[in-house]
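Laboratory data are not the source of any read-out in this text; all were calculated from the coordinates shown. On a predicted model such as this, the values are computed, not experimentally measured, just so you know. Cβ atoms are built from the backbone, for glycine too; each structure is taken alone.
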Structure I
Amino acid sequence: MTSLPGKEDMEKLLNDELSNLSPVEKSYIESIMIPLQKKELLWEYGDGEPYEAWVFADFKERDVGALYCKGGFGDMGSPWGLTFFHDNSFGMDCGWYRNLQELIQDGWLD
């Protein structure tokens, strides 16, 4: 299993990502952030390998949240992703991004 940053390291990573956002983007993501929660995702493009992720935001619609995972698509350079809260699937590659800004700009911010 690919190692996940500890809670303090993840908080620092999030703060670093937030510092790269515009004021509007930053305000938006801060409005939907939730306390960090661990979630296990199953890599359906292999043998169902489990990877831990940090969920950090709830979009409050369509059961979608934002997370960070170093495994799966994270191993391919896109560790920032979208997840369904009811599911442990990684989903499609188009729901994974190189950074938090790309995630927000892909249809979530008006």
Structure II
Amino acid sequence: MPSGGSGKGADLGSQNAIVLGFQHKVLFAVNAGDNTISSFRVNTDGSLELLNTHASGGTMPVSLAIRNQILYVVNAVSSNINGFAVDLSGTFTHIPGSLKMLRQF
């Protein structure tokens, strides 16, 4: 299923590159090749319908988490995390001021 973005073409070496939300009715995926994330409606027959694709706010998104209608994405190369408000239909928009740098060790 096309995601509206480009894959990396290799293993991301991460967990949660794909996550389900809203009682398994919406699937979210990273597109590391073009630094975007996508959402899909999960139909009753298991098929997917692309809903939304949006810039991740960094370079090489590798991991996602969703909680209370907020989607978080971790970007590996730019070492940041970004937040998106998700509506019940599965579309999402960037939350201004949510971009945070991750601490480097």
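Tabulated values for the structure
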{"item": "Comparison of I, II - label where distance in nm of label points 7 Å out along Cα→Cβ at positions 53 and 85 is highest", "result": "II"}
{"item": "Which entry (I, II) yields the derived value 0 for helix-only ellipticity at 222 nm (-39500 (n - 2.57) for each DSSP H run of 4 or more, over all residues; to 500)", "result": "II"}
{"item": "Origin of the value 1.5, where distance in nm of label points 7 Å out along Cα→Cβ at positions 61 and 77 was derived from one of I, II", "result": "II"}
{"item": "Given 13.9 for mean count of other Cβ atoms within 10 Å over residues 21-28, calculated: source structure among I, II", "result": "I"}
